[in-house]
Structure formats: C-alpha cells, structure tokens
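Trainee: So, here come the structures, one by one.
FYI, it's all coordinate maths here, none of it is from the lab. Source: prediction; values computed, not measured. Cβ atoms are built from the backbone, for glycine too; each structure is taken alone.
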Structure I
Amino acid sequence: VDRLAPPTGEFLVGRYGGKPASCAGLRLVDAATAELTRVYVRPAFRSTGGGGLLLAGIESAARAYGVRRIRLDTRDDLVEARGLYAKHGYAEIPAFNQGPYAEHWLAKEL
C-alpha cells in the first residue's frame, strides 16, 4: 500500500453525493509504465458513471508522472469491470505477471 502514495503512485477515492463510492490505485512500474490496482466501485454506486471518472482521474495522475502506458490484471468473473476497461480504451495484452487472481491482462497507451 505504501507504493500507492507519492512518489511511487497514487490512491484515489471517488465520491458520489459526498459519500465514498469508489477507489483505485496507481503504482509506478518504471518511468513509462504504471499499473492500475485496487479498483472498486461500491455496489450502490455502480452504473452512475463514476467508474469512468475514476479511470480518468487515474490516467490524469499517470500523465502527471510522465507515464505513457497503464496496465492491469483482472479476474475472469469481473465481467463488468472488463467492460468498463474496454469502453475506456484498455485492450488485452499478453500476461505480464502470474498473480493468483490474474486471468486477463489489459493496457492502454496514454
């Protein structure tokens, strides 16, 4: 979690009506690449557009670090999350890790 704070990353909390609704972390891998991690939208706040705003905030933070590519891994059962990523320009890439829950790997060029 320490890597999700400057200077090695960021952690964003999205709010809806003043209430915490979502979160996402950005972890720098190298000067050009970062990983999107810890993405979560509370069930009561899904389908409100907050997921897209959260990704936009993460991408903005990544650009501020000079990052040119964001990558992530996700599980097979997270169909809605994979749909959100695809809608916002993330595409399938070859596996870059062997995490216990990594079943899909995606990336987006900024």
Structure II
Amino acid sequence: MNINIKRVYEPPAKEDGVRILVDRLWPRGLTKEKASVDIWLKEIAPSTDLRKWFAHDHGKWTEFKTRYRAELKENDKQVALLKEEIKKGKVTLMYGAKDEEYNEAVVLQEFLKKL
C-alpha cells in the first residue's frame, strides 16, 4: 500500500497522488484551491469528543491511538471508501495539525497498513 501523510498547508506535489483530507474541520485560513484536496473524508476523523479530549497532549497519545483505532473499527463505511481509493493508486492523507508526529493521520496510516 502506498499511503503517505502530509500537512495540508504544504504545497501539493505530483507524487502526492490522491490528496485526502482526514480532518473533521476544514483547515483555518486555507482556501479549497490552495489546499488542493481531492477528497474530504471528515467522517473518518476522530470524533469531536475524542479530538477535544486529546487536544494534542503527548501524554495522552497512547490512549488516543487506542480510542481512535476503536472508532475506526466501527466506521466501516468511511474505511471502505478510503480502501477503495488506496486500491486505485497512491494516496496522501492530509491533516491540518502543526504536530507532525502526534496526529490522527499517523494513526490512520498505521491502521490502514495493517488491513
């Protein structure tokens, strides 16, 4: 599986393939044209409650990953949509968080690679 992750604020590149935004909220200050997002799967993002609970607190990272994976396991429709795109070719999971190591795209990438 060719699944990359990238911050949505970074310029698009040919090697991105299909650019899929996996945030529940649209990134601040970014136009649709500048984001160059092909698909927005906001329903695959962590629930609002989980996102607010985590609040990018590194101390909650392990528990966040566990809870988010549990949500993904219950989200068959969105996971199936994403798997269909992956079958077609290269995809890049786009996220808006400033933290490049502790964000939902990292968890989602790991989750998808284990399927």
Structure III
Amino acid sequence: MHELSIAESIVDIVTETVERRGAGRVAAVHLRLGALAGVVDEALLFSFDVAAAGSPVEGAELRIEKVPVTVYCPSCRIDRVLAGVQPLCCPTCGTPTPTVISGTELEVTAMEVEDG
C-alpha cells in the first residue's frame, strides 16, 4: 500500500511548514488528487490518520479535491474533460488524445491552522 508512504510525505511537508512558521495545531490539510495519480483516496485517508499520529498534524482532517482527467484534443483543438481514465480519447470526436492537461496531480495546496 503505497498510500502510507504518500501520507507520510504529506505529514512531513505539513510538519516542516508548521515548525518553520511557528504555527499552532493543524486542523485540515488540503490536497489536489488527480484521477491518474494512481492513489486510492480511501486508503490515503486511512493512512493519513496513521501517519499523523504523534505529529503536529494528528487529528487534522485530510480534504481531498479530486481532479478529473482533462486532455487536449488535436482534432477539436480544445481541452476536454474525460468521464473516466480510460480510454484517452476525445469524448466528442473519438480522436486519441495523448496530451494530458490535468489529472496527474498529487499536491498539498493549503493547510488550516488553529492559533495555539
């Protein structure tokens, strides 16, 4: 389950930020997670609680923003959002679309901190 190592990395990033800024208790961590990132969000949520235990992030909520797959269609000459991750074809004209615009994200975008 690689979600645990990802959760540990998220906790490390947030802990370093909290310590550097002298912030209080972390209430929430915001994460953008693309459909092509290869991460199961339920497993990540569980792993986050395990990884956060005993750290300044313990008890914080992990808020996941799911990012759909967006591709550029060379025939339509426009970005298209796909309904799923397979196939990587334009949903309008069916042209194969190798250019992925979004959907691979795995990034911490914000954290909410309570004064402490």
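Trainee: If relative contact order in percent (Cα under 8 Å, 6 or more apart) is computed to be 36, which of I, II, III is the source? Spell out each step's value before the answer.
Mentor: Values: I: 21; II: 44; III: 36.
Here the read-out was taken from III.
Trainee: When helix-only ellipticity at 222 nm (-39500 (n - 2.57) for each DSSP H run of 4 or more, over all residues; to 500) is calculated, the result is -9000; to which of the structures I, II, III does this value belong?
Mentor: Answer by label: III.
Trainee: The value 2.4 for distance in nm of label points 7 Å out along Cα→Cβ at positions 50 and 82 was derived from one model only; which of I, II, III is it? Write out the running numbers ahead of the final one.
Mentor: Values: I: 2.4; II: 0.9; III: 3.0.
Answer by label: I.
Trainee: When distance in nm of label points 7 Å out along Cα→Cβ at positions 18 and 42 is calculated for each of the structures I, II, III, which structure yields the highest value?
Mentor: Working: I: 1.4; II: 2.0; III: 2.8.
With respect to distance in nm of label points 7 Å out along Cα→Cβ at positions 18 and 42, the highest-scoring structure among I, II, III is III.
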